[in-house]
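Undergrad: Listed next: structures, encoded as structure tokens.
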Structure I
Amino acid sequence: MKNNWFLVLIISIVLFSISCAEKNASIEVLFQEDANDWFSDGDAEWSFVNDELMGTAQGAGGFVMTKKSYTDFILELEFKPDSTVNSGIFIRCKQKEISFSDCYELNIWDLHPKQENRTGAIVSRASPMEKVETLDKWNTYKIRNHNDHLQVWINNIMMVDIEDNDLKEGPIALQAAESGKVVFRNVRLTVLN
């Protein structure tokens with residue numbers, strides 16, 4: 001009985017320490033209008049309307065990407081995709097470009113032809129554990145990337161929880177591809193120590 005009590009105490013202290021460390025970490029707001037810490041590439045059009053970043057694609061694709069690289073972090077944002085856009089969030093990219101092999105691609109595409117890669121998937125690495133409908137409404141994405149542990153939530157529903165040591169650090173990107181429109185807002189990153 002004494003050993004169980006001691007184990008519970010140790011686990012509680014560890015969890016409290018992790019929680020405090022995350023709460024005391026610095027928060028960065030990403031992809032702000034007129035900021036010079038990100039760039040766009042490709043054929044998608046990017047514009048701001050009411051502090052919301054809108055990506056519009058017409059048969060091609062493009063992305064916005066941070067100039068800075070990140071290692072361990074929690075990324076939280078809101079997104080609103082229409083029914084035709086192929087979008088996503090790319091993290092720990094090896095280069096200043098996006099691909100599912102050289103980045104972790106967290107998909108935003110409910111109608112993906114391969115449903116194992118639909119919204120909430122890490123393309124070619126992990127299928128979503130739940131099916132969440134996100135079209136034409138505001139949704140939340142939360143990504144926690146610490147060491148080799150990657151967790152993903154959409155609308156507070158856990159979608160992915162994996163260990164993967166392929167990509168260690170890199171910039172963060174938002175994508176608009178195919179044809180359609182996606183809007184992002186409140187893109188906030190908490191760096192984990």
Structure II
Amino acid sequence: MERQLQAAQLNCPSCNAVLTPWGHGRSREVRGEFGARLFVCPRRSRCSGCGITHVLLPETIWPRRADAAEVIGAGLEIAALGMGHRQVAAHLGRAEGTVRGWIRRFKGRSEDVRRYFTVALVALADDPVMPDPSGTPLAEAVSAVAAAHRAAATKWSEMHTASRWEFAGRAITGGVLTCSLPAS
């Protein structure tokens with residue numbers, strides 16, 4: 001991302017003009033897997049067209065979340081198996097309210113996420129294997145993310161280094177739990 005920013009290869013999501021470096025955002029701590037603590041000082045950028053500033057987050061974290069993408073994704077995968085938020089929270093060592101919020105947000109967006117990643121799967125795979133129906137919209141969305149990630153990893157070997165939830169965050173610019181998806 002830093003290399004792209006320096007080479008003027010990143011565009012403003014508001015007006016599509018070029019983003020330029022503009023310091024850094026505030027440092028923050030993000031909770032990772034197995035009790036790991038990640039300290040992040042995200043890059044800021046400023047649009048050369050409209051002048052709006054943007055915080056550029058690494059794919060390991062999602063906007064407005066204190067937990068890493070991997071932790072949230074693991075919680076969503078466990079919930080897709082049919083466990084309730086209390087069981088998921090106990091398994092991950094997170095607060096029940098936090099996990100309930102992730103699951104509620106994802107459930108509310110699950111059809112959009114499923115549709116987006118199903119389209120991505122078809123675009124990425126030469127012979128796409130569609131996920132079997134899972135019974136719930138949340139489980140079907142999780143399956144679509146996993147299938148699209150497998151297709152991307154088959155097409156581009158460097159995708160093996162990104163987890164499926166980092167891939168999901170990158171593909172929809174961190175919008176897995178937020179309100180907007182990019183056009184597919």
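Where a number appears in this text, it was derived from the coordinates with a stated rule and is not lab data. Remember, predicted model here, so these are calculated numbers, not experimental data. Cβ atoms are built from the backbone, for glycine too; each structure is taken alone.
Undergrad: To test your reading of the models, identify which of I, II gives 9, 36, 35, 12, 5, 2, 0 for P(r) over Cα pairs in 10 Å bins from 0, in percent when calculated.
TA: Derived from the structure labelled I.
Undergrad: Which structure, out of I, II, was distance in nm of label points 7 Å out along Cα→Cβ at positions 47 and 111 calculated from, if the result is 3.0?
TA: Corresponding structure: II.
Undergrad: Which of I, II yields -4000 for helix-only ellipticity at 222 nm (-39500 (n - 2.57) for each DSSP H run of 4 or more, over all residues; to 500), as computed?
TA: Among I, II, the structure yielding -4000 for helix-only ellipticity at 222 nm (-39500 (n - 2.57) for each DSSP H run of 4 or more, over all residues; to 500) is I.
Undergrad: On to the next question. Computing percent of Cα pairs over 24 Å apart, for residues 79-174 alone for each of I, II, which one ends up highest?
TA: Once percent of Cα pairs over 24 Å apart, for residues 79-174 alone is tallied for I, II, the winner is II.
Undergrad: Once FRET efficiency 1/(1 + (r/R0)^6) of positions 95 and 159 (r between Cβ atoms, R0 = 25 Å, to 0.05) is calculated for all of I, II, which comes out largest?
TA: I
Undergrad: Can you rank I, II by relative contact order in percent (Cα under 8 Å, 6 or more apart) and just name the one with the largest value?
TA: Evaluating relative contact order in percent (Cα under 8 Å, 6 or more apart) on every structure, the highest lands on I.
Undergrad: Another question, then. For the read-out distance in nm of label points 7 Å out along Cα→Cβ at positions 71 and 143, a value of 1.8 was computed from one structure; give its label from I, II.
TA: Checking each candidate, the match is I.
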